[in-house]
Every structure is written in structure tokens, then in C-alpha cells.
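So, here come the structures, one by one.
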Structure I
């Protein structure tokens, strides 16, 4: 919700958003949950893998595979550095 109590899904719909790019530190936690929420909401979702991190490399690889199997696009941002 924003400061006026408007749900994020409403704001995205009003802005004609159909794709969400997601990155963050807890790839195997809140980032994965956000990706799944976006997919469940009918959005095209892209995980920016090189701008994200997991609690361990093996967890990151596992979660990325699961998210990709669930319909998310996993991509690398050209020229990015963490």
C-alpha cells in the first residue's frame, strides 16, 4: 500500500504495467516470494540475477531454477556489478 492506502496491484494496473523486474538480497526469501506473487498476479516477471543474492550460492541456483520453472525470466543486466 502507498501512503493513501492504495494497493500496489492497483497502482500497477493504473499504470498499465505488465512486466515487473525484481532484484534484492534475499533471493531465497523475500525476493523469491515477490517473484511468485508477481507471477500469481498475472505479470511477466524478470529476476535480475546478477543484482540479487541468496544466503548461499547453492540456494541461489536452486531458487532461480524453481522460479524459472514457475514462469519467471532469469536474466543478467549487461555491465552490472554487485
Structure II
């Protein structure tokens, strides 16, 4: 870590909480944007691959209503958590 970054960090940490939160959000957003550069292309490749697998019969899709019924059954079976 460079000396300049450490100076900036010390200065930022001395800011009020609201200002630090704002800067943290900006930094996180900038990291997410960098990480998502290829996300759209990768998602499309995944969608295309999965569609081919379905069309070629390599995978079977369960009935949507059966899946929803199973999820509801499992959800009802879970112990409730106090609020």
C-alpha cells in the first residue's frame, strides 16, 4: 500500500459516519461495475447452453407447478423463527 493511499484512508476515516457511508457505497458500486463488465455476455452464454441442453434432451425440466408445490411444502415444514 502506498503512502498516499494511507493518507487518504486516515482522512476518510476522520469523516462523519454519513460521509464515510456515502464513500463506501461509491467504492463498492465502482467495484461491482468492474466485476460486471462481462456478466451480460456470460449470462447469455449460460442461457444459450442451458437451452441447448433442454432442446437436445440432455436435461429434463420438472413441472413448474410441482416445483412450487414442493417449495411450499418445505417452507411450511420449516420451524418458525421468533421476530
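Each reported figure results from applying straightforward, stated rules to the coordinates on display, with no laboratory input. These figures come from a predicted structure and were not determined experimentally. Cβ atoms are built from the backbone, for glycine too; each structure is taken alone.
Match the computed value 39, 25, 23 of Cα extents along the principal axes in Å to one of the structures I, II, and report its label.
I
Hey, FRET efficiency 1/(1 + (r/R0)^6) of positions 32 and 72 (r between Cβ atoms, R0 = 30 Å, to 0.05) derived from one of I, II reads 0.35; which structure?
Values: I: 1.00; II: 0.35.
It must be structure II, since only it matches.
When helix-only ellipticity at 222 nm (-39500 (n - 2.57) for each DSSP H run of 4 or more, over all residues; to 500) is computed for each of I, II, which one produces -10500? Don't skip to the end; give the middle numbers.
On the way: I: -10500; II: -24000.
Answer by label: I.
Supply the structure label, taken from I, II, corresponding to distance in nm of label points 7 Å out along Cα→Cβ at positions 16 and 40 with the calculated value 3.8. It would help to have the intermediate numbers written out before the result.
Numbers: I: 2.9; II: 3.8.
Computing distance in nm of label points 7 Å out along Cα→Cβ at positions 16 and 40 on every structure in I, II gives 3.8 only for II.
Name the one structure among I, II that distance in nm of label points 7 Å out along Cα→Cβ at positions 8 and 24 of 0.6 was derived from.
Only one of I, II returns 0.6 for distance in nm of label points 7 Å out along Cα→Cβ at positions 8 and 24, namely I.
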